[in-house]
Structure 1
Amino acid sequence: MTTPIHIAIIIASTRSGRFADTVVRWFSAEADGQGGSRTEVIDLADHPLPLALPSQVTPEIERLSERLSRADGFVVVTPEYNHSFPAPLKQAIDVTYDEWHAKPVGFVSYGGISGGLRAVEQLRQVFAEMHAVTVRDTVSFHGASACFDETGTPRDPEGPSVAAKQLLRQITWWAHALRDARLREPYAA
């Protein structure tokens, strides 16, 4: 029997009053309906990191590193702030390294007119440098607050659900393939 894939859903925004919680609740429910994987939400708000890159690993970095290391793949839920992604996400990426190697990364983005896609395009470049594999398909909410009703349900659930299933299929496929490869031969950057 194959060990289930462990997917970490990373909440990139740490702002108070953030919309990310609505998007993550919806996506987590979509992911829980998929077979062959288990999910864990990693909220960067629960991992306060130093603003400057420290010269040594702090307990906060160690705790985040342990959680990232356990994952076979990642789905980053990110808003777009000023045509980019949130600084706490960049800091979390910068204080870790090996944790991302040879693992797939997918994106669920939200924002105004662009739906967070400019943030995703920049993140693809960053994760390539981390030796991670980004999957092609994304889930994107344009004008995000209008896309969900007061209960946190998408007003038009079919499109986002189809996109989420496609993203999860790609993440799961790559996670299996890359985990098997890492088990056969450890990844060396």
Structure 2
Amino acid sequence: MYTYRIEQAVRAASILHKDQLRKGSAPLPYVTHLYAVAMIVSDYTDDEDTIITALLHDTLEDTDYTEEELQEDFGGHVLELVRAVSEPQDTSEKQYSWTDRKKAYAKQLKKAPMESLVVAAADKIHNMRCIVEEYYDDHARYLNDFGGKLDERALMYQDISNVLNSRLKNAILSEFNHVYTEYKNFILDVKKTKESRF
């Protein structure tokens, strides 16, 4: 699906994330993730605001794009959807640990609009696929790039999976569960590798 507003979202995402790269051996521009998430989403819905949200889902977290600018450019509904899939950010009053951020994100999904749940599922599908593909034969590099808290990572995805499986009514859920199973098996293999080294 291609519309004028989606084109504007593609341009905004490209500019806002222009200096960011994905983790991995190849220096892929970060926007490749956003385009992939939008393509996955478009396999399961033709709702324009949901596809735009997929393209912009990391702007409030990872760029200096403000909520006011997002609302002005794409409307209040897109702002609501993006907010629901944005982790809380540090302020002068409160600093969040990695675990706090992930727990807050999963908690937000319990009240998030359905469209945001579709984007969250697509986001995690792409992230998990990329991790398994990139590190399948190189567990040591995975541990080096992402740290050794494997149980925390597994629990973080489990919390999200629990919410999606209890709330989401969309065919994307089947694909999420399939990819999540592959990811869990990968994490188990990494754990075995880690334990064998000590």
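Readers should treat all values here as calculations from the given coordinates under stated rules, not as data from a laboratory. For clarity, every value in this text was computed on a predicted model and none was experimentally measured. Cβ atoms are built from the backbone, for glycine too; each structure is taken alone.
Say we calculate Cα Rg over 2.2 N^0.38 Å for every structure; which of 1, 2 gives the highest result?
Going through 1, 2 one by one, Cα Rg over 2.2 N^0.38 Å peaks for structure 2.
Consider the structures 1, 2: one of them gives -13000 for helix-only ellipticity at 222 nm (-39500 (n - 2.57) for each DSSP H run of 4 or more, over all residues; to 500) as calculated from the coordinates. Say which.
Structure 1 accounts for this read-out.
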Tell me which structure, out of 1, 2, gives 1.2 once distance in nm of label points 7 Å out along Cα→Cβ at positions 71 and 167 is calculated. 1
Among the shown structures 1, 2, from which was the value 20.5 of mean count of other Cβ atoms within 10 Å over residues 111-118 calculated? 2
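Once relative contact order in percent (Cα under 8 Å, 6 or more apart) is calculated for every structure in 1, 2, which label goes with the largest value?
Values: 1: 23; 2: 19.
Answer by largest value of relative contact order in percent (Cα under 8 Å, 6 or more apart): 1.
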Using distance in nm of label points 7 Å out along Cα→Cβ at positions 15 and 127 for the comparison, can you identify which of 1, 2 gives the largest number? 2
